Structure I
Amino acid sequence: MVTKNLIEDELLVVGVASSAGGLDPLRDMLSKAICHENMAYILVPHLSREYESALPKILDGISNLKTLNIESGTSIEPCHLYILPAGYYARVEHHRIVLDPRPDRGVNHSANVLFKSLARSFRQNAIGVVLSGAAVGYDGSEGIVEIKRAGGHTYAQDPKTAIYPNMPKAAINTGCVDSVLSAEQIGHELTLVSWASD
């Protein structure tokens with residue numbers, strides 16, 4: 001557990017990247033993640049551009065987080081889980097989430113876009129989590145480096161527990177992941193971080 005770099009009385013923001021095989025780890029992590037009024041989560045799953053995600057309904061009620069689809073300009077509030085809609089990238093500017101149209105072509109870099117913006121806006125209070133995902137693009141690894149450089153904390157799902165281990169493996173291979181754990185253990189650690197800085 002890392003708390004020494006956190007700024008007291010300021011919001012902690014957890015960016016969560018997931019792709020193929022990510023639903024069960026998301027459930028497992030969130031079931032252990034209890035918010036103590038100073039932490040918010042932003043989830044950027046890999047979705048087809050036209051796909052209407054059921055994740056807000058699926059994940060609502062698993063924890064004490066209020067689950068919402070992101071709308072551009074959404075203010076980041078504690079104990080909320082914000083979920084990226086299809087066809088967009090999300091980035092943070094101060095305490096708001098901005099949506100940008102995802103390019104029509106190319107690899108999905110939703111995690112890198114979010115993580116890099118978290119590093120800029122929240123620095124040591126930024127937290128990055130990479131869960132199960134396939135190899136294409138290794139999304140999240142560049143952003144993990146930026147969060148680490150900014151003094152934040154980084155987690156990756158233990159590849160041995162991931163159906164598709166390539167995305168967490170890519171993050172781990174940067175040398176910038178602080179903790180490699182199961183999804184349940186990540187949720188537990190985030191609860192402890194939230195509680196310790198409350």
Structure II
Amino acid sequence: MNSTYRNCSELILSEITQSLTSISEEQVMTLVSEIEKAEKVFVVGVGRVLLALQTFVKRLNHLGIPAYYVGQLDEPAITEKDLLIVGSGSGESVVPVAITKVAEKYHPRIVHIGSNMHSTVTSMSVAQVRIPCRTKLGLEDEISSSQPMSSLFEQSLMLLLDTVSLMLVRKNDIHLPDLWKQHANLE
């Protein structure tokens with residue numbers, strides 16, 4: 001097995017390309033629409049999925065869209081005017097399922113981004129975006145990966161959300177240099 005940098009990076013890029021091109025344009029457009037309708041956007045996930053979602057929260061705030069991750073110190077209350085994006089490949093992870101159940105009481109719109117579209121989280125969602133990568137469930141129709149565990153899902157999630165950010169920039173004709181005004185400046 002070739003373990004050179006070049007070989008491994010080409011393999012990862014090939015897998016990411018397969019994953020991203022397998023995502024439904026219609027599902028992504030629905031996600032964009034849900035973000036635009038929301039007063040505030042909340043995200044929930046665990047582990048590396050949460051890290052990818054946190055980068056999206058930061059970018060949404062740069063774009064002028066109030067966004068928070070569940071558990072954030074200054075997290076406000078969620079309402080029926082808001083959107084909860086649940087990132088979970090399996091849709092069965094304990095924390096995302098529990099938070100989604102709590103959120104239902106406050107009637108936000110819920111979108112699940114995951115691989116398993118027959119999951120507990122999906123059943124509570126108004127929309128889904130399927131990233132059909134291997135998860136801990138090992139479903140038959142998931143894209144297999146040579147990378148450890150669910151790395152391909154997590155990478156694809158981050159790039160999907162960066163793509164959504166770019167879609168929002170273009171759709172709203174945001175002048176890119178203006179975004180730096182929202183960037184942290186106490187660096």
Structure III
Amino acid sequence: MCLSFRRAQMDEMMDSKLDLLAIRRDIDALDAQLRELLKARARLVSKVAASKAQSGDARALRPAREAAQLAELKAWQETQAPELPLDGLTAIWREIIGMALNQQGGLTIFATQEAMMSARLYFGASLDYQLCADATAVQKAITGEPRAVGVVCQDQAVEPGEGVTMFAQLPTAVPAQSALCYATVVEEAAS
């Protein structure tokens with residue numbers, strides 16, 4: 001009796017291990033598909049970059065388009081994938097957008113020390129970051145630069161330079177305070 005019980009346990013463990021290996025192979029196959037989709041997306045981003053270069057459009061940011069994409073992601077998560085945390089999906093999406101911005105010629109983020117973490121979390125790892133001594137230095141660095149963004153904490157805000165507008169508020173480590181994002185941004189439709 002003991003021997004047959006032990007054998008049944010071993011058979012169950014082997015089946016479980018085989019199932020786990022099969023599941024991991026399926027995950028690996030999906031990961032390969034995700035990589036191929038990222039390559040396909042990058043090819044399309046190259047076409048966007050070429051189109052922008054041909055038209056002379058140097059602006060990197062499209063806040064209305066990004067807001068629409070984020071709203072679509074949130075609606076999808078709520079209805080189709082509630083088991084996936086929205087914060088995690090948003091972080092992945094922000095990294096993909098950062099890679100696309102990099103691919104289209106890059107973007108330099110100028111931020112104060114206090115706002116740098118918020119800037120990095122929002123814009124992702126693929127962009128160039130420059131530390132500025134204060135909000136005045138941030139504003140000076142981004143004024144007239146279509147491929148620059150300034151990020152300062154709310155309590156550091158100064159009057160933006162000519163043609164520069166505040167386009168986003170980011171959470172910070174300090175409760176009840178936001179980091180403000182500034183850039184040369186033209187209002188446009190979300191398309």
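Values computed for the structure shown
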read-out: Answer label among I, II, III for the case where helix-only ellipticity at 222 nm (-39500 (n - 2.57) for each DSSP H run of 4 or more, over all residues; to 500), calculated from the coordinates, equals -20000; value: III
read-out: If relative contact order in percent (Cα under 8 Å, 6 or more apart) is computed and equals 28, the structure in I, II, III; value: I
read-out: At a computed 10.0 (mean count of other Cβ atoms within 10 Å over residues 19-26), which of I, II, III; value: III
read-out: Test item: Cα extents along the principal axes in Å calculated as 49, 40, 31, pick one of I, II, III; value: II
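Here, each number is a calculation from the coordinates, and none is a lab measurement. These numbers come from a predicted model, not from an experiment. Cβ atoms are built from the backbone, for glycine too; each structure is taken alone.
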